[in-house]
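Each structure below appears as structure tokens.
Derivation of every value follows stated rules applied to the coordinates shown; laboratory data play no part. Model, not experiment: these values are computed from the prediction. Cβ atoms are built from the backbone, for glycine too; each structure is taken alone.
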Structure I
Amino acid sequence: MAAFYFATSARSAVGLVRSGNEDSALAAKNLIAVADGMGGHAAGEVASSLAIKTLVQSAQVFTHPEIDEESADDLYLQAIQEADQSLKNAVEENPALSGMGTTLTSLLLRGESVALLHIGDSRAYRLRGSSFEQLSVDHTVIQELLNQGAISESDIATHPQRSVLTQVLMGEGNIEVPLPVIEVKLGDRFLVCSDGLSSVLTEKEIKSLLKGKDRDAAVAALVDATYINGAPDNVTLVIADIVEENQPDKFETIGAAG
């Protein structure tokens, strides 16, 4: 079995409208994640930061080289429950944080596949050659209406419920999400991002800016493009290329978790 690693580049920017950054992100050689907090004031920052920091703590175990894949997957899936519990604990300690929440979209690289842990409307994509695919499915009212055939893609931009989430981490328990596993190939490029990117740029634009550039240049081009389009929200993204060269053994956190 080939030994693959994530070679990463990440950035989190406030945007042109928001006064603070409620996004957080994580980049490591076998784990990437983005969390988009909500709740206003400092609460969104707290929520996303807690989710990412809890994931980092859990990762000390499930990314350990001696753990088997099945156990790693179980612990990885359990990490989303632990993140939710960390939000609950924070609200109990400080009731002013009540109502805060966060998305969490993460990819764990193990062997020749990645496992996708996802709740909310942050997104995960894969670029393979000329094929660009959204791996995550938004937990939104809009997505449910699309699935039902009640609306079309052209209705999304003007729909009054386009930003309403159906699942998110809020410390309320009862989190049930699948853990889909996606095979990887050398040279694949993965992107995880907050909706500050995916709601501002089309898939065609994202694909165009991801292709044919090194990671740092692609990150800069994507952030610049959101600013050109008004950057109404915080924008956070991690690009991870599948490589065979071992990468530094560290967890980089940015945004509110930085």
Structure II
Amino acid sequence: METLVLKFGGAALRDLGQFQKVADIIALKKNSYDRLVVVVSAMGKMTDELLSLARQIMPDPPKREQDMLISVGERISMTLLAMVLFQRGYQAISLTGSQAGIITCGRHSDARVLDVKPRRILPHLDEGKIVIVAGFQGVSSDGEITTLGRGGSDTTAVALAIALKATRVEFYKDVKGIYSADPKKDHTAEYLPELTYIEALKITMKSERKILHPRAIELAIKNNIPLLVSSFEEEGSGSLIIQDGRDLFEKPIYEALECSVQ
């Protein structure tokens, strides 16, 4: 049975109306895939709002307490989405990063994924449930809640796909796919329906608005996981990122991973 991982960012989950649109996409995918895992970010600007609350108390809050606070955002998204799917008659279950088995190093606010142990995910998939996982967060070997830094939900999705031997990861963004430049700033930017990992990584690195986190792309390179970046508003859109012979010979251009999924 094929497994598909879907990832929805904050723009796709900005309000409850958007949750219904996300549920439409999930329902469509469930018709084609027996095993479906959905990774979610916090709603809209919720992470920024939580950080603002913390900084009203102190300008530089302790990183551990900050992680405890901002990890709440993804938990809100996962539970609300599970409720929407239940309302539609689907069996769904939400899991935090730690419940999903995302094991990280102990560095708060910018942790690296050390391992994924999907022991709690697999039985739910076997039962036909849609598993919704809070992105951006995990747990250290000491049992501390950690976060993966900005864009960390992308890394969560790829790490889970590797552990679950998924067919691919589909990312739903507020753009049609990947462009040669930011289409919101450069109207001459070229839409790229297919590109290699290295091409995607180079575009991501030079763009201020990172469509995918470079760390997620590097994990995909190391494990040959196809990635699809598409719009949650435009059906049939998307940029497919796949391995090319050149990817095998070029050195990574992003920082070396301190730890990777085994």
Structure III
Amino acid sequence: MTKVKKSFLIDMDGVLLHGSKPIPGAEHFVQTLLAEKRKFLVVTNNALYTTRDLAHRLQLAGLDIPEDNIYTSAVATAQFLDDQLPQGTAFVIGEVGLTEAIHRIGYVQTPVNPDYVVLGETNSYSFDQITIAIRLINDGARFIATNPDLTGPSEQGVVPATGAMAALIEAATGKTPLYIGKPNPLMMRSALNYLGVHSEDSYMIGDNMRTDILAGISAGMDTVLVLTGMTQESDISDFPYRPKFVYNSVGEIKMQDLE
């Protein structure tokens, strides 16, 4: 019986990139995936940018990853909405990565009696938009957020992210959003379905125990932690779960170990 080639879901920031710079060994790792015709997706909670934008960002860093191999929390959110209520309506707070994904599934974006309020990351949160969202949720719109990240990085330091804004809206409405992105295994399941692969034949590679590794384990996948991002080796014992493999970086991953 022929062994199934392992597939991979791979976090982006802290695994393949640091800011705009590739992590040493990432280019070789990506080339290996492509040469061996592995099924893989770069899976990111980043909902600011379209998959095309992110493919361009990766290519500028020397990582030639096709747009079809990128899966964002915005895409996962749009897929969830399409599965739950096709051709619905939503009031959306977010950038083009989210608004385009929701347009693509045929949703109308409107502040008039929407089925959903959808919150994502944006570079300029508007008090007026937040106020509209609060009123719509109080009037019965269902509350969805792309991911629970409280902060994000910028060149000037941390900035508030989706989870922080969602907490503000939750405090004002008493309604907790459904978060689609990591660590919710829903995003992992959606990504696996997109690839057409099974969890038992796939690995989640990430740098964050709280999001990447927890999401992978919760979705029934084996996991690989790399030590080039959020989690250090000394942190692993703080958690009640652990990754199957730990590497210093993706450049040290040996495919034969993972088969």
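Assuming 28.4 is mean count of other Cβ atoms within 10 Å over residues 46-53 as calculated from a single structure, say which of I, II, III it is.
Working: I: 28.4; II: 15.1; III: 21.6.
That value comes from structure I.
For structures I, II, III, calculate distance in nm of label points 7 Å out along Cα→Cβ at positions 62 and 198 and state which one comes out highest.
II
If FRET efficiency 1/(1 + (r/R0)^6) of positions 86 and 190 (r between Cβ atoms, R0 = 30 Å, to 0.05) is calculated from each of I, II, III, which structure is the one that comes out at 0.75?
This value belongs to structure I.
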